[in-house]
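For reference, the structures are reproduced in the following blocks.
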Structure P
Amino acid sequence: MELALYEFPLAIVFAGVPLPGRTNPYIILLTPNPVVSIDVDVEESKTTSTRIDGVRPGWRYDLAVKSFVDTLSARLEQPIKVNITVKVGESVSYPPAASIYAATTLALVKSIADAAGYELDQREVLDSASSIDTEAGIGLDYIDGLREAMMLGKSIVYRKSEELIELGTGVRLEFELVGEEDIGEEAVEVLKEPLFSALTRLSGLAVVEAVKRLREDEADVFRLVQRVDNAIFYLLYGAETPRAECKWTPSLQRVYGICKPGTGLGDTIEFVL
């Protein structure tokens, strides 16, 4: 099989925190141009195997991709040998693992379909990737949101099982991407009701308010989502609050930091609403 190359913009969760057993909204921001390229080589084999070269966002990414490939192979009822090479723009030293995983899984679904001569539309690609994720034990709703934004090519407000909303303001924002940190065990059983429901409502309301302020071009949106999201990440996952002008976003069983420009902690990347 010939090597297939797929390119995607970089996507991040700007606002919203994943809450176990709940479906809350997220604001997903996208870079204006492709930043991630995925080379995929797939061929039939006696046993299923996955090799990943290039950018390696960590063992959690590797494990998730291999689980995805194993599940995809089981669905095909055919062992496959997959070689993946991940490249990102030189301006990104610490690419978010969740975004790279979202791009990788889209590329895998597309490459299998292309190799088999199937023409999948955008919705079929997204639904296939999501269902494979669920079967593989990944099943993270914000990953679905990242894939939706990447395929659409626009920043969105996403809530699973609901129609997405395009932001479409054209406003450009810059953030420093500063890398990942570990989190602790979720504290749902510690918080219990009604505190967990209160956190769920707070997180959802903060996203709704952030969308309103973004559309009105207000200047304090980052501070709003920074305060709310960092607080919830700490209460629910024990993620220590980052230094001023930075906030956590969800990654693969970790948190990923983004900061306002000028902190000097990472690479400055432009996103467009």
Structure Q
Amino acid sequence: MNIVFGDGPGVGSALVRSTRVRGVSFTGGPATGVQIRRDTAADIGKHVSLELGGKNPVLVFDDVDIPNAVSVAARAAFENSGQICLCGSRIYVHRRIYDNFMSAFVAYVEKNYRLGETMGPVASLQHYLKIRSYLLQARVESAQFHIGGIPSEEPDGYWVPPVILSGIDTNSPVIRDEIFGPVVTVTIFDTEDEAIALANDNVNGLAAIVMTNDIARMRRIGERIDAGLVWVNCWLVRELGTAFGGLKASGVGREGGAHSRDVFTNLRTLHVPSAW
């Protein structure tokens, strides 16, 4: 194994284009993923696996244990300051429990996610300003900030407090784009079909979280939701032998366990006469 240091446009692009490189496994943004597809299009034999992030939904039904649902949703939203491609940043809650869920969710996050203690800074100034721009957009759209606000334009460190938003239009970039930070939106739904439609109304399809105690519903939603990974009443639990990868704009290819062989090797068949 060789580790090569360098930037994406320079070193990364050269490696991807090289005819000596027979496979590419990439994790990152969709724009770079599209460029990799272009750069490798003429090299038919080159294997390409792309994991391009997500805007993952969390569906909270009215039969859940609210304390557990709150704990899972908070961890999925704010772990590593929301800088995990599998974070659940779009929460959809059944109308019947919305008020109880929201009050418990806000209280839990205020108690358990504190800057400098249980939350660190975001990765860079560029990323900090990107997150800030989405929060400015939320304010323009008259979103309700249940906790958090708009961080300073001239930061002393890249600290972004957890933000819980509601009242966001489903077509807003705040609810459609991967912000990749400690920002979560909460929206009401009334029916199972509506919840699935809201969850699938995004170009991405990496992961989803379903909160329900109804086993039949778990299966129905698991079969209808556009996501490569679906967690039920938990988050970031994974058997490493299972397939990892997304649908739609979240990428192509599957890695993990035996599935990685399709990315990193070529399957061959050797026929030998029985007399030998």
Structure R
Amino acid sequence: VEGAGSRRSCWSSSQLPEPNIWILQLPSDMEKVLSCFRRSPEAASRLICFPWAGGGSVHYARWGTILSGSIEVLAVRLPGRESRSRDPFFRNMLQIVDEVLPLLLPLLKEKPLALFGHSFGAFACFAVADALKRRHGVEPVHVFLSGASAPFSEIRIKAPKRSDQSDGDFLRWLTSIGGTPPELLENPEVLKLFLPALKADLHVVENFSYGKPDVPILSCPLTCFDGREDVPHDLQAWRDVTSGEFTIRMFDGSHFYLKDP
């Protein structure tokens, strides 16, 4: 599939975005999708955070305080959770891109904007950055990807599918990777609310296909993070998506190292 210019698009044909003329959504729509727990009008830049599978925007609430007033933190709130609990879950990555992308365009015109995503959120983060570049010729000032192999890496392609597992097998796997409070996993009522969102997000990422690019799509800096005790991820493969500076930083902890104080 041919993309713009001589660059080959790496989206699978079923996910290839059609050209769009974006109509900017109303502020109420922006507030529905992008949550900001600490407004910082004087901040020099913004950081848009994408949640992990089953996660919500609230997990990034404290980041606005930690990063002080120099960076305004906004978090993506996906359907099926928090104030959007009645909205149907997304079924593919293109739906996430099509919802988030038009909301970022006006923000990009105001001040520098960076993107961060962890695990499932890393794929959503990259898909949005990729679409920003290919559709509009713009990029974030930095992309931060955490806890995930590149979508075209062998480790990721061979990873077992989890979203179609029985609840019992799924919970055993979830317990093994850590990061989810045991009291939550042992509460049937909470699981009824938590598992559908988690499985829906995993369905999205497990069906997200992106081939290794012939040339880097991005030119902005890209930084990968991971926990030293997490299962191995092919972070180095992300190097192929940008011609900009590429760095890897490891932290103590497992998959959810970023939830530690």
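Values in this text are rule-based calculations from the coordinates and carry no lab data. Quick caveat: nothing in here was measured; it's all calculated off a predicted structure. Cβ atoms are built from the backbone, for glycine too; each structure is taken alone.
Quick one: distance in nm of label points 7 Å out along Cα→Cβ at positions 58 and 194 came out at 1.2 when computed from one of P, Q, R, so which one is it? Kindly include the intermediate steps, with their values, before the conclusion.
Values: P: 3.6; Q: 2.0; R: 1.2.
The read-out comes from structure R.
For distance in nm of label points 7 Å out along Cα→Cβ at positions 66 and 138, the highest value in the series P, Q, R is held by structure R.
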